[in-house]
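These notes open a run of structures that come right after.
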Structure P
Amino acid sequence: MSRLPSHPVVGVGAVVLRGRDVLLIKRGKEPLRGRWLIPGGAVELGETLQEALVREVREETGLDVIPRDVVLVFDRIDRDGADVRFHYVIVDYVCDLVGGELRAGSDADDAAFVSPERLAEYDVPQQALELIQRVLAERGIR
């Protein structure tokens, strides 16, 4: 029997653009295993949100980023009846790409830069897709 969480976990996500293309990872672990998302993960004890984001992006994609603006804060809660299976509070940032070489690592099965026209092919969850589209629109990218 798995142990249920006693408190929410803080997580971070990164919207990283290279020109018009957005960075996606294919999740290698639950939650959302096999789905394409923006990179990110849990904040470790003693890390700032920005430090966690830089670490997670590097671990999952091999890329170096600088976090800029917070673009979304939300809860992801999975319930099984009255039990909470997991509860994440996630802070998403727009990040500048500053270096590294793209490769899948850590809990990512794959990583890719994807053009806006091809996002539908990647089965990105609706909330992540809306976030990406909002960031692209704010930057005048169609």
Structure Q
Amino acid sequence: MSPRELTIRPVTLDDVDDVVSLWLRGGVDHHPDTDRDEIVTKLDYDGDLFLVALKDGVLVASIMGTYDGHRGRIKRCVVDPAARGSGVGRIIVADLEQRFRDRGITELRLEVWDDNTAGQAFWRSLDWTHLDTVMYYTKSL
């Protein structure tokens, strides 16, 4: 797929249901109530870093960028299973990376679960480096 075949733009409130549906089809951990809240909240903070890709008006990918004041992070990069292998993932990642560069953000991070071998291969193909020395911790409050 070429970039000319896609429309890449920031997410809007009208996209919320389509994004949640994409995340479900794409195999992302899915929590319908909190997913919608996460999307709506994100639109108020760095909403221009939360992108969707559309082909012929149909949402085929999403990617969420965040910035903590020091590093950028990529979350929820999801390509519709029917569009995987078409290049849309590379295109939407490149667009988000350019948006980070335009803001002066030059260090990015992301997480890929250990059972997501396709995701690991995708990020390696884009020259991302896996860090064996980082331990990821989480805590629910």
Structure R
Amino acid sequence: MGPEQSPGFLLWRTTLRWQRVMAETLKPIGLTHVQFVLLASLWWFDSQDLQPSQRELADHASADVMMTSQVLRALEAKALITRADDPADARKKVLRMTPEGRSLAVRAVQSVEAADRSFFSVAKDQPALLKLLAQLAAYDTAH
């Protein structure tokens, strides 16, 4: 069996291509892909009138907590978010979007969604593709 018959190899190649598209899409906006994922996730929380902790945001984005902290510092330095001590627990940082962060998140989400539509347009059965991707994302190796 050659690599063109290996689902893992094809998924790897697809992921690399998609990541390049995301990087190209986000570069003019001034965000890395990880910055985008965390900013967009925080924007979602913000739209629900929620201010998550760093841990809650990392969990929501399926991101490493230490890496999340580093990326959030970069977003804070760009004045896109604020991090403040949680009044109920000084060990926790509560995250909030700035107006600039909210505006950039909306623009970035629109750009990424357009790039996704273009990239995944090759799949004629979008519901089936989304179902398969959801199944793969939820795969538990401990089953």
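Quick notes on this structure:
- Origin of the value 0.8, where distance in nm of label points 7 Å out along Cα→Cβ at positions 92 and 124 was derived from one of P, Q, R: P
- Source structure of the calculated read-out (helix-only ellipticity at 222 nm (-39500 (n - 2.57) for each DSSP H run of 4 or more, over all residues; to 500), -6000) within P, Q, R: P.
- Structure responsible for -0.32, -0.58, -1.17, with log10 I(q)/I(0) by the Debye sum over Cα atoms at q = 0.12, 0.16, 0.23 Å⁻¹, for residues 44-115 alone calculated and labels P, Q, R on offer: R
Every number here is computed from the coordinates shown, using simple stated rules; none is lab data. Everything numeric here is computed off the predicted structure, so don't read it as measured data. Cβ atoms are built from the backbone, for glycine too; each structure is taken alone.
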